[in-house]
Structure I
């Protein structure tokens, strides 16, 4: 088995409908330009509030990907 190296980045995804959709948006958007995605970990969930109403869900995600050797 060869040694591997992974990079971990933080992303914030948003959605008007749910935290799950916000996290999914972050990972799928990153996947358009990054390859070998491995693990996504939710770090924080919050909501954007305007006029006393929730207008967006946000998910802070740590995402790892493998460096190509």
Structure II
């Protein structure tokens, strides 16, 4: 059974949360602390998509430096 909320590295939760707010700010989405149920799917997707893009870029740079 797969749980999408399961964190492989629980210690990363705080860093990922901070990262989420940084990316939201970069893409111009006003993300507030706590509940964001009024956030559109489009804006949520922009945040998540840019997070994934940046994480992949970082991983690629790390692999290229090995």
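So here's what we get for this one:
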item: Comparison of I, II by Cα Rg over 2.2 N^0.38 Å - largest value held by; result: I
item: If helix-only ellipticity at 222 nm (-39500 (n - 2.57) for each DSSP H run of 4 or more, over all residues; to 500) is computed and equals -19500, the structure in I, II; result: II
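Readers should treat all values here as calculations from the given coordinates under stated rules, not as data from a laboratory. All of these numbers come straight from a predicted model, not from anything done at the bench.
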